[in-house]
Structure 1
Amino acid sequence: MLEARNISKIYENGGVRTEALSDISFKVEKGEFIAIIGPSGSGKSTLMHILGALDLPTSGKYILNGRNVEATSDDVLAEIRNKEIGFIFQSFNLLPRMSALKNVLLPMAYAGVPKNQRLAKAKEVLKVVGLEDKMENAPNQLSGGQKQRVAIARALTMEPSILLADEPTGNLPSHQSDEIIDVFEGLNKKGHTIVIITHNESIAKKTKRIITLVDGKIVSDEPNI
């Protein structure tokens, strides 16, 4: 369902060329649970931005559900981000003055989903992540782990092809990190395709496949048995 084919990314600043990614190739099949790991400066964030259609490669192809992402218009890229990819970020990105329920409703409102359908779906996904009793709580009334579960629920609302999580446990203590990985494991068992970008090897070991980046290159791509 997802293929990176010979992707490279080069940044130029003041005549200085920096190759953030060099000839990256891999596939993600439907239902996989993958960690992309590597040290700081390995190219993880650059790759995440490309997989999330937030940036384009300098060369190579990125194919999502049979569509060449790097060859599409800005409008199509926006549609891909809204409908095909569910983003989960380290900083949660919740609106502080809105309840958990209203935060989860937002993507559907922007997409024009009818109001009655929005409400039913938001309640459904909050139940999936175990927050049916926290729907009316504001973010400041939630723990870090609960905030991240709201963010996961929000990412699920448009039924994306892939969940893309960037350091989703980076701001959490260890017991809440375990809580979030348990949520991801449960979602994967239900058939969701999940890619986690992380530097944390203990988090990566909870996934089913580990891709390791060093200096913008894939140095290993192994099943996690």
Structure 2
Amino acid sequence: MLLHHRFIEVAKRQGEKLAFIDRTAGREVSYSKALIASLLLAGKFKKYDKGFLGVMIPTSAGCGLTILGALMSGRTPVMINYSTGAEDNCRYAQDKCDFETIVTSKALLQKINCPHVDGMVYIEDIMAGLSTLKKIKAAAISKLPAAAIQKLVAGNSNQQDAVILFTSGSEKDPKAVELTHRNIVSNIESFSDRYKFTENDIFLANLPYFHVFGLTGNLWVPL
């Protein structure tokens, strides 16, 4: 199953239970709110490049929702490492994967002293630009059955790429690593089966693109 389709099923089942405890922003996000937010972002992302969409946002609920929104819009998130040479890494990823748009944060760029790179759009501006009408529409869609919502968002094969990661570059240039929906689902199923997680467990996570799709509907807390 596609990761974002699975998330829709989990969000519909869990409803007002907590999906994220975001220590970086000091907020809690329920599954129902996460579903609405990801639908809103998917609508905004549809106007950007088809194919790949750069993501350079700190580990947070915002990062997880951005990834979900990208997948729902039919884009594949390319995760850009900002801890080592953010500006160069942005340009390298754009060139390597042939895309332009990078969703990032003004607060992050200021904190790491990274200049604006052509193609950057800011999550703060995206959220501020959401109209009341769009919010009402997304909330209405979120009330539909899971199967109906799944038909309204992107749907591909589980062999399609779910995310692009980059190696550290310890051996020459960093390499783009493609992970399919099936790859990640298999990892989650193995991980969950090994440790016998239940819906009452909480993940301490520093990899939001993995834990946001937890098959048991668990919370995740960024470190």
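Here are the numbers for this structure:
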quantity: Mean count of other Cβ atoms within 10 Å over residues 11-18 - highest-scoring structure of 1, 2; calculated: 2
quantity: Structure (1, 2) behind the derived value 123 of volume of the Cα convex hull per residue in Å³; calculated: 2
quantity: Highest-scoring label, criterion being relative contact order in percent (Cα under 8 Å, 6 or more apart), among 1, 2; calculated: 1
quantity: Origin of the derived value 0.45 (FRET efficiency 1/(1 + (r/R0)^6) of positions 75 and 139 (r between Cβ atoms, R0 = 30 Å, to 0.05); candidates 1, 2); calculated: 1
quantity: With FRET efficiency 1/(1 + (r/R0)^6) of positions 59 and 171 (r between Cβ atoms, R0 = 30 Å, to 0.05) derived as 0.70, matching label from 1, 2; calculated: 2
quantity: Parent structure of the calculated result 29, 25, 13, given that semi-axes √(5λ) of the Cα gyration tensor in Å, for residues 83-194 alone is the read-out and 1, 2 the choices; calculated: 2
quantity: Value 16, 14, 8, calculated as semi-axes √(5λ) of the Cα gyration tensor in Å, for residues 91-130 alone, assigned to which of 1, 2; calculated: 1
quantity: helix-only ellipticity at 222 nm (-39500 (n - 2.57) for each DSSP H run of 4 or more, over all residues; to 500) derived as -13500 - corresponding label from 1, 2; calculated: 2
quantity: Test item: mean count of other Cβ atoms within 10 Å over residues 35-42 calculated as 18.2, pick one of 1, 2; calculated: 1
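Here, each number is a calculation from the coordinates, and none is a lab measurement. Given the structure is predicted, the values throughout are model-derived calculations rather than measurements. Cβ atoms are built from the backbone, for glycine too; each structure is taken alone.
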